[in-house]
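Some structures to go through are shown next.
Just so it is clear, none of the values below were taken in a lab; they were calculated from the coordinates. Keep in mind that what you see is a predicted model, and the values were worked out from it rather than measured. Cβ atoms are built from the backbone, for glycine too; each structure is taken alone.
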Structure 1
Amino acid sequence: MVGQIIRSGSPLFADDSKTHPQFRSSNFVEREGVCSSAGIPLKVGEETVGILLSNYCQPHPFSEDEKKGVLLFSNQAAIAILDARLFDAVEKKRRHLQAVYEAGKIITAASVGLRRKEILRQFLEQAVALTAEVGSKATVGTIHIFEEGLILNV
């Protein structure tokens, strides 16, 4: 049912979910005793960003005004979802740029006398901080330097 609504890109209102062709085959309708259903794709332009499902355990005929209201709400919800995605992308970019900026400060500090070990420790801190981008933040990091045939831990 969800896949059909997403593929069609059109809202679906069923006053009687148990007899409606798209809803009656759903185990959910039978198991939960759903009488009436609405499924609205959340779209921005041609991109579907989600789906809004509304189910009633009592018979519920959908009026034209109610359908219009749900469609207006779903448009606003789709825009809010897209806005949240864009905000997350901008925030991720900001954190990456901040890390590059901090790395640049470390390099600049190196030119004025910081020791190699301190410079690499600060780089490592930035690398560990960036791991939070893909899940939980790392708790430990190491840098191994290959120098004159030796592996040096920093």
Structure 2
Amino acid sequence: MRMGRRVGVILVGHGSTARYNKELIEYYAEKLRPQYDYVACAFLRINEPPLNEALSRALKEDLDEIVVLPVFLARGAHTDQDIPKMLGLPEGERTKIADLGDRKVKIVYGHTIGKDDRVTEILRDRIGEAMRLANTGGGVNKRGGPEGSGD
């Protein structure tokens, strides 16, 4: 049992008709579960649950803080406008306190992945994989990237 503040996380994906996109967000949620008191997924469109529903569920848990993290590579209209509006954040703010009557829960809106040298390492790996595939006779029409790549 964890001591101190109880922290929950909601990973927010865009949503897609392609099953893999939802599975990817669920994969990262599963990887994070051991480190946090509560971890859930949410989606902006197509997939379930929508962000407002995921947040309502999280607020029913005995949490002190909920981090809402967009699983997006770059900033855009969804991350800069839509999600903050759904969270009821004042313009330019990244935190708010949800007053539930018997307790208060801090909601924190995290940043996109953005510029991060750790992503550069992944890109180098993917470039190497593509070069090896090309050197082993892999054709343009062949798909089947590394585990977890979505191809």
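Annotations for the structure displayed:
- Origin of the derived value 1.5 (distance in nm of label points 7 Å out along Cα→Cβ at positions 9 and 25; candidates 1, 2): 2
- For mean projected area of the Cα convex hull in nm² computed as 15.2, the structure of 1, 2 it came from: 1
- Origin of the derived value -17000 (helix-only ellipticity at 222 nm (-39500 (n - 2.57) for each DSSP H run of 4 or more, over all residues; to 500); candidates 1, 2): 1
- Structure from which 4.2 was derived, distance in nm of label points 7 Å out along Cα→Cβ at positions 41 and 129, options 1, 2: 1
- Structures 1, 2, by relative contact order in percent (Cα under 8 Å, 6 or more apart): label with the highest value: 2
- When distance in nm of label points 7 Å out along Cα→Cβ at positions 81 and 105 is computed for each of 1, 2, the one that comes out at 3.9 is 1.
- Once mean count of other Cβ atoms within 10 Å over residues 17-24 is evaluated on every structure in 1, 2, the highest one turns out to be 1.
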